[in-house]
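Down below are the structures I want you to see.
Every read-out reported here was derived from the displayed coordinates using simple, explicitly stated rules and does not represent laboratory data. Predicted, not measured: the structure shown is a model, and the values here were computed from it. Cβ atoms are built from the backbone, for glycine too; each structure is taken alone.
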Structure P
Amino acid sequence: MNFLELAEFWHWWIAAVVFMIIEVFLPGAIFIWLGIAAGVVGLILLIFPETVWEIQFLVWSVLSVGAVVGWRFYLRRHPTETDLPTLNRRGEQYVGRHFTLEEAVVNGQGKIRVDDSTWKIEGPEDLPVGSKVQVIAVEGTVLKVESA
């Protein structure tokens, strides 16, 4: 056995490091799993150096897909807790708040002013300008309100 035959597992470990470096620049929890799978294949090749390249790629493919799917499944069952759950859902931040009508509610539709923007609203009844309303839900970009 010469050095080149012994060093074949290093290819997979180099690939693992490259995938992990890519993960640093393109985060998304995909490349990290490809890198881990490559590292495992390198370890398998270290233990069983006679493994042919077809089997190596098959094992790497199965481990990669299994790890990515397993991670997604785990995240779906154990979502990340946050202290700002409505950070990127602006409309949901207004649920429960009270506002003054900027435009009368006619046929169940009107507008309110929220900070520096105007939002369309829908309510169960017609209300005059200046009425107080409370946001009870969000449907797309329309706030559902009721009289406060």
Structure Q
Amino acid sequence: MAHPKTNDMVVFTFTGLLDNGEIFIASDKDKPAQAILGNSDLPPSLESGIMEMHIGETCKIRVPPEEGYGQRLTDLVQTIDNQKLVATLNPKPGMIISLKVDKEGTEQKVPATVMAVDGSKITVDYNHPLAGHHLTYQVTLIEIAGKPIADS
């Protein structure tokens, strides 16, 4: 059996797992994912892992943080003092709130995870919740550029 190669369109199902076994994403078995290899549609480790697979094969492929959601950046954890925000939202640790930030002269709303609340001070984390995590994908290759898996 042939392996997929650069410029092949692949169809696959997947489940994304954190190191603690928590599922953070999964494809719908009735609507599998598609990607063209070599188009930077997928993280490099995931793409090279799929290129080693045969149609119908299932394998686990590990993606390092720098190919996923990046490393956690300590400067993205900040404490803000905003009594009005505390009174309006009553934030609790773990909540994801939308905060306005100035980016290159344009005000944008960005999500932030509440880490702690102390009076009017809120410590928030602007990192993506999956930043710093290794991601493991359990992938089943279904099709390579029109070569569908035989019905069982």
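Of the structures P, Q, report the one carrying the highest value of Rg/Rh (Cα atoms, Kirkwood Rh). Kindly include the intermediate steps, with their values, before the conclusion.
On the way: P: 1.41; Q: 1.13.
Biggest value here belongs to P.
Computing FRET efficiency 1/(1 + (r/R0)^6) of positions 30 and 86 (r between Cβ atoms, R0 = 30 Å, to 0.05) for each of P, Q, which one ends up highest? Show your work: numbers first, answer last.
Details: P: 0.65; Q: 0.10.
Top value of FRET efficiency 1/(1 + (r/R0)^6) of positions 30 and 86 (r between Cβ atoms, R0 = 30 Å, to 0.05) goes to structure P.
Given that distance in nm of label points 7 Å out along Cα→Cβ at positions 22 and 94, derived from a single structure, equals 4.3, which label among P, Q identifies that structure? Walk me through the numbers before you get to the answer.
Details: P: 4.3; Q: 1.0.
For distance in nm of label points 7 Å out along Cα→Cβ at positions 22 and 94, the value 4.3 is produced by structure P.
State the single structure among P, Q that was used to calculate distance in nm of label points 7 Å out along Cα→Cβ at positions 70 and 110, giving 5.7.
That value comes from structure P.
Where does the value -2500 come from, among P, Q, when helix-only ellipticity at 222 nm (-39500 (n - 2.57) for each DSSP H run of 4 or more, over all residues; to 500) is the thing being computed?
Working: P: -14000; Q: -2500.
Answer for the origin of the read-out: Q.
When relative contact order in percent (Cα under 8 Å, 6 or more apart) is calculated, the result is 34; to which of the structures P, Q does this value belong? Show your work: numbers first, answer last.
Numbers: P: 15; Q: 34.
This value belongs to structure Q.
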